[in-house]
Structure 1
Amino acid sequence: MPASPVQQITILGATGSIGASTLDVVARHPDRFAVFAVSAHRQVERMVEICLRHRPRYAVMVDADAATRLQRLLVQQGCRTEVLAGAAALEDVAAHGDVHAVMAAIVGAAGLKPTLAAARAGKKVLLANKEALVLSGRLFMDTVAASNAVLLPIDSEHNAVFQALPVDYRRIPGAAGVRRILLTASGGPFRSTPLEALDAVTPDQACAHPNWVMGRKISVDSATMMNKGLEVIEAHWLFGAPASIIEVVVHPQSVIHSMVDYLDGSVLAQLGNPDMRTPIAHALAWPERIDSGVAPLDLFAIGQLAFERPDFHRFPCLALAYRALEEGGSAAATLNAANEEAVAAFLEGQLGFRGIPAVIEATMERAGQHAVDSVEAVLDADRHARRIAREEIQTRRIP
C-alpha cells in the first residue's frame with residue numbers, strides 16, 4: 001500500500017503552551033505531520049526559534065511591526081518561511097487549500113474568526129480555543145455541519161468526554177443513552193484557601209496551578225473556575241447536551257479528565273497524566289493512536305483519587321457561566337468578554353481577585369442579552385460587553 005500523505009498542520013497560537021505541546025507531538029512523527037503555518041501576536045524571538053526548527057511555509061504575526069522584525073531575522077538566518085501580517089492572514093492560513101488540520105489555540109475572542117474560517121473550509125479543526133464555541137456556539141456548529149468539517153476537542157475534559165462516547169454518538173437518538181456528562185476540575189490553587197484570604201491574592205499566586213503548566217490568563221481562569229464554566233458552555237455545544245446534565249466534579253489529582261454516566265449505570269472515564277500532549281496526539285491522529293511523549297500513568301504512585309462538589313460561593317464564576325448558558329443569546333459572549341477584561345485588569349494589578357466575578361456579574365446585568373446570529377452580531381456583543389466591563393473595573397480599581 002502507498003504511504004499516507006504527510007498531513008499539513010496550521011498552528012494558530014504557536015507560542016503558547018498548547019502550541020508548544022503541538023509542535024512537540026508533530027516533531028515526534030515527521031512521517032505523518034508537517035508544520036504548514038504558525039502564528040503569534042508579537043513574540044518574535046520565540047517565532048524565530050519555531051521557524052528555524054520546523055521550517056513552516058508561513059509565519060503570521062498579528063502585529064505588523066513584529067512581522068517586519070521576524071522577516072528580517074529569518075532572512076538573516078537563511079530561513080525561507082514567508083512572514084504574513086494581520087488578522088486576515090490568520091484566516092488565510094487556516095483555510096489554505098494545502099492544509100489538512102488546524103490547531104485553534106489562540107486565546108480569547110481573537111481566535112474566533114480564523115477558527116470559523118478553518119471550519120468553513122472543511123478542515124479538521126482541533127479546538128483548543130473554547131471561546132469560539134462560547135461566543136458563537138450555534139453559528140460555529142452550523143458552520144461545521146454545513147462544510148463537513150471534523151471538529152475534535154483539545155481541552156482535556158472535552159477530549160476525555162469525546163473518548164468516552166461512542167464514535168457515532170451524534171447519530172444515536174437520546175444522546176446515546178447518556179445520563180450525565182461529568183467534567184472534572186482540579187479546583188485550582190485556592191480550593192481550600194480561607195475565603196477572607198482571597199481578597200489579598202496576587203497574580204503570581206493565582207497563576208501557580210498545582211497540576212498544569214498553562215498561560216497566565218487561563219491559569220487565572222482555573223483559579224476562579226471560570227475555565228470550567230466556559231467548558232460547561234462548550235460541552236453543551238460540542239455534545240448537544242443540556243446544562244441540566246452537565247455536572248462539574250472537583251478532582252484535585254487531575255488524573256480523571258472527565259466521565260460519561262450512562263443510563264444503564266456504567267460510568268466511563270478517561271485517565272492520564274496531566275499533560276496536554278495526550279489530547280493533542282489523540283486529535284492529531286484520530287481515529288488512530290500515536291505516541292505523545294507522555295509518561296505512562298502510575299496508579300500505584302497516585303494511591304487514591306478524591307472528588308468534591310464545587311462550592312459556588314467560593315467560585316461564583318462557575319455559577320455565572322451556568323446562568324449565561326441558561327439565558328442564551330449574547331449572554332455567553334458578554335460573560336467571556338467581561339471575564340477577559342477583568343482578568344487582564346487583575347494581572348495588571350488594577351483589580352482584586354474577587355473583583356473578577358463582581359465585574360462579570362455587573363456587566364451581565366447591564367448588557368442584557370439578545371440574539372446573535374452572525375459573526376458581526378457576536379463581535380458587537382463582545383465589544384459592548386468590554387466597554388461596560390472597563391467601566392465596572394474603573395469603579396473597583398485598586399488605587
Structure 2
Amino acid sequence: MNTSAPPWTSLARYVAAAALARMADGGAVVAIVLLVTLHGDGGSLAGLLGACLTAPHMLGPFVARRIDLADDGRKVIATACVLYALALAVAVASYGQIPVVLTALLLATAGLCGPLLTGGISTRLPAIAGCEQRTLRRAQGWDIATYGIGNTLGASTVAAVSAWTSPAYAGLSLAFATLLAAGLVMLLPYSAPEHGGNPQAVPGAWRTIGVMVQDGRLRRTLYMTCLVAFSMAALPITAVQMTRMLGIPLASAAVMTAAYGIGNLTGSVGLMLRPLRGSPDKLMTMLALGAACGLFAIVMSPDWMVAVGLFWLSGTVNAFFFAATLAARTEYAPPMARGQIFLWVAAMKITSSSAGTAVAGMLIGQDARLPLIAGMVLMTTAVLLSTLERGLSRQAA
C-alpha cells in the first residue's frame with residue numbers, strides 16, 4: 001500500500017478505481033437483463049433480477065457506517081468490491097443451473113455492495129486532494145467524469161462482449177473489473193479515522209438522519225439533490241416523444257440523449273479546468289434554477305438542432321449541480337458521519353431518479369411536455385424554498 005505517492009499519481013489511481021467500479025455497477029443490470037432474456041425466461045424475470053441489483057442501494061447508508069467506524073476505510077471499500085465481484089460472477093456463471101431464488105440472493109448481495117462502489121469511493125477524495133478547496137473541487141470534477149465514463153464503458157462492454165461471446169462472459173468481465181478496482185483502492189493514500197479511536201462517537205444511521213434534518217445546509221443538499229434527479233430523469237423518455245412532436249426519425253432520440261451524456265462529460269472537464277467557487281449551498285440553488293430554465297427551453301425548442309443543443313446544455317448544468325452537491329457533502333458533513341451522509345444522499349438520488357423515470361412514463365402518454373413542465377415546477381419550488389430557508393437562517397442569526 002503506497003501512501004507516499006504524488007497527488008497526481010493517487011488521483012490517477014482513484015479515477016481508474018472509480019471508473020472500473022462504476023462501470024461494473026452501471027453495466028451489471030444490462031448484463032443480467034440480456035442473460036435472462038436470451039435464456040428465454042421472459043421480461044418479468046429479467047426485470048425482477050435487475051431490481052435485485054438496484055433496490056439494495058437504498059440500504060447503502062446503513063452499510064456506510066462501516067466506513068466511518070473502520071480504522072482504514074479503504075479496506076471496507078475494497079472488501080465490498082471483492083464481495084460484489086464474487087456474487088456477480090457466481091450469479092451469472094450459475095444462471096439456469098441453480099434455483100432462481102439463489103440467483104436473486106446473489107444479485108441482492110452484490111447490490112448491497114453497490115453503494116460502496118459508487119458513493120463510498122468518493123469518501124476517499126479528501127485523503128487524495130487534501131483540504132484546500134480549489135484542489136478538492138478540481139478532484140471532484142474528475143470524480144463526476146468517472147460516473148459518465150463508467151456508465152458508458154459498462155453498457156458498451158456488455159454489448160461488445162455479449163455480441164462476441166455471451167452475456168454471462170460480459171458479467172464475468174464486469175466482475176473482473178471490480179476486482180481490479182479493489183486492488184487500486186488499496187493503493188490510495190491512507191487516512192486516519194475521524195473517530196480518533198473512539199468508535200462510539202460515530203453516529204448511527206438514525207442519528208445521522210437527524211443531523212441531516214437539523215443542519216439546514218445538509219437538508220437543502222438532500223431535497224435539492226432529490227428534486228433535480230427526479231426532474232432530470234424525464235429527459236431520455238421525453239427525447240423519444242419529442243421526435244413525434246418535431247416530425248423527425250425516432251433514431252434522433254438517441255442523438256438527443258447522447259448530447260445530454262456528452263454535456264455531463266463536458267461539464268466535468270470544465271470543472272477540472274476551472275473548479276466551482278463559492279458556497280456550495282448557494283451554488284446548488286443557482287444551478288437548480290439553471291436546470292429548470294434548461295427544461296423550459298427544451299419545452300419551447302422549435303426544431304431538432306436546437307433541442308440537441310439544449311440537451312447538451314442541460315447535461316453540462318447537471319454536471320455542475322452534481323459537483324456542488326459533492327462539495328456540500330464534503331464541506332458540511334460532520335467528519336465522523338461523512339461516509340453515511342455521502343451514501344444517504346446518493347441512495348436518495350438513485351431512488352428519486354427511478355421514481356422520476358416512472359412518473360415521466362405515466363405522464364408522457366398525455367403530453368410529451370408534461371414531464372418536463374412538472375420537473376421545471378419542482379426545481380423552481382426547490383429554489384424558492386432554499387432561498388427562503390437561507391433568508392430565515394440569516395434573520396435568526
Structure 3
Amino acid sequence: MAAGKTDSKKAALDVLVAGAGYVGLSAAVAIKQARPSLGVAMVDAAPPGVWQKDGRASAIAAAARRMLERLDAWEEIEPKAQAITEMIITDSRTSDPVRPVLLTFDGEVAPGEPFAHMVANHDLNGALRRRAGELGIDIIEGVGVSAFDVTGGGVTVHLADGATVAARLLVAADGVKSKLRDMAGIKTVTWEYGQSGIVCTVGHERPHHGRAEEHFLPAGPFATLPLAPDEHGRNRSSIVWVERTADADRLVAGDELVFETELEQRFSLKLGEIRVETKPRAWPLGLTLARAFVAPRIALAGDAAHGIHPIAGQGLNLGLKDVAALAEVVVEADRLGQDIGALDVLERYQQWRRFDTVQMGVTTDVLNRLFSNDVGPLRAVRDLGLGLVQRMPSLKDFFIRQASGLSRGTPRLLKGEPI
C-alpha cells in the first residue's frame with residue numbers, strides 16, 4: 001500500500017477505483033480476486049488512517065455477509081460481529097408510557113444463518129484493506145482525483161499531486177457528494193428531509209440478546225442495534241436517532257446531561273442504566289439518486305450512485321449489491337475478450353442495478369413520510385398495516401428475505417458463489 005505523493009507517471013491499469021471506503025475496497029478486491037490478470041489500484045482523498053477513527057457500525061445483511069465470506073474477509077470480521085437474532089417495531093410518541101410491539105421478525109433466513117450482523121465500520125474497512133494488500137492492490141491515500149479525460153480506448157486520470165494514471169475503467173466510489181460524478185456530467189435527483197441522523201454507541205447493564213428495535217417516533221425513527229461486547233465484556237448497542245435537523249444539531253452540540261436525558265427517554269431503562277460511550281455526531285439526511293450509473297469509461301457505485309434514508313438500514317447493503325453486480329459484469333466481459341470500460345458493457349451493470357436502487361429510494365422515502373409524523377389518520381393506517389403483516393407469516397418471510405438481500409436477480413457473490 002502506498003500513501004502520499006505518487007510517481008509523476010504510473011503504468012497503465014485496467015481498473016482504477018476512486019474511494020477507499022467499504023464499497024471501493026470490496027469492488028477492487030472482488031474484481032482482482034476473480035480476475036488476477038487485471039491491474040487494479042485505488043486512490044483515496046482521505047488522509048491515511050482516517051478510517052480507523054470511524055466509530056460507527058453498520059448492519060451487514062445475510063447476502064452481504066456471504067459476499068464478504070467469498071472475498072475471504074468475513075473470517076477476520078466475524079469474531080467482532082454481533083448477529084441480530086430478533087427485530088421488533090413499535091409506533092408511539094416519546095411521552096407514551098407504553099410502547100406496544102406491533103411487528104416482530106425472527107432473525108434467521110435459514111437455520112443458523114442470521115438475516116443480518118452488526119459490524120463496526122473500522123473492522124469492515126480493516127479486513128478489506130488486509131485482503132487488498134494480499135492481492136497486491138495499491139491504495140494511494142491522501143490524494144484525490146482532480147480531473148479525468150476519456151479517450152477512445154481508456155481514461156487518463158489526473159491526481160491532485162500532479163500525477164496521472166491511465167486505466168480502462170474508472171470506478172467512482174467517492175461518496176454521496178461524489179466529485180467524479182460531477183466531473184462525468186451525471187445529474188442527480190436530490191432533496192433534503194430536514195432531518196439529521198444522530199449516531200453514537202451506548203453501554204448498558206443488561207445484555208440485549210441480539211435484539212434490534214426500531215421505534216417510529218413523530219420526528220423520525222429511533223433504532224437501537226445490538227453490538228458485540230467490548231474488550232472488557234461490557235454490553236453495548238449502536239444508536240441511530242433521527243430528529244429534525246435543528247433539534248439534532250442542538251442535542252449534539254449542547255450539554256451532555258441534556259443529551260443523556262433525552263436519549264434515556266427514548267432508549268428507556270429496559271436494559272438498565274445506560275452510558276454514552278462515543279461522542280454523538282449528526283449527519284443531514286436526504287435522498288440522492290444519480291440519473292445514470294455509468295458514462296463512457298466510468299461507473300458509479302455505492303453512495304456516489306444513491307444516498308437513501310436510513311429508515312430501512314439498507315444503505316451499505318445497496319452499495320455492496322452494486323459491487324457484486326459491477327464485478328460480475330467486468331469479470332465476465334474480460335473473460336469474453338470485451339473492453340471492460342466500453343459503454344455497452346457498463347450498460348449491463350446499470351440495467352441490473354438502477355431499478356432496484358430507485359425502488360429502494362422511493363420505498364424509504366415513502367416510509368419516512370408515512371412514519372415521521374404525528375397525524376392521527378396516518379397513525380391508524382400504518383399501525384393497521386403493521387398489525388396485518390404481523391399476522392401473515394408468509395409476508396413476514398418475504399420482508400425478511402428482502403432485508404437480507406436474497407431477492408431475485410441477486411449477483412453470484414451475494415449468493416456466496418464465485419464469479
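We did not get these values from a lab; they are worked out from the coordinates using the rules stated. Remember, predicted model here, so these are calculated numbers, not experimental data. Cβ atoms are built from the backbone, for glycine too; each structure is taken alone.
Data overview
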| read-out | value |
| --- | --- |
| Structures 1, 2, 3, by distance in nm of label points 7 Å out along Cα→Cβ at positions 100 and 132: label with the highest value | 2 |
| Given 3.7 for distance in nm of label points 7 Å out along Cα→Cβ at positions 188 and 268, calculated: source structure among 1, 2, 3 | 3 |
| Structure responsible for 22, with relative contact order in percent (Cα under 8 Å, 6 or more apart) calculated and labels 1, 2, 3 on offer | 3 |
| Which of 1, 2, 3 yields -27500 [helix-only ellipticity at 222 nm (-39500 (n - 2.57) for each DSSP H run of 4 or more, over all residues; to 500), calculated] | 2 |
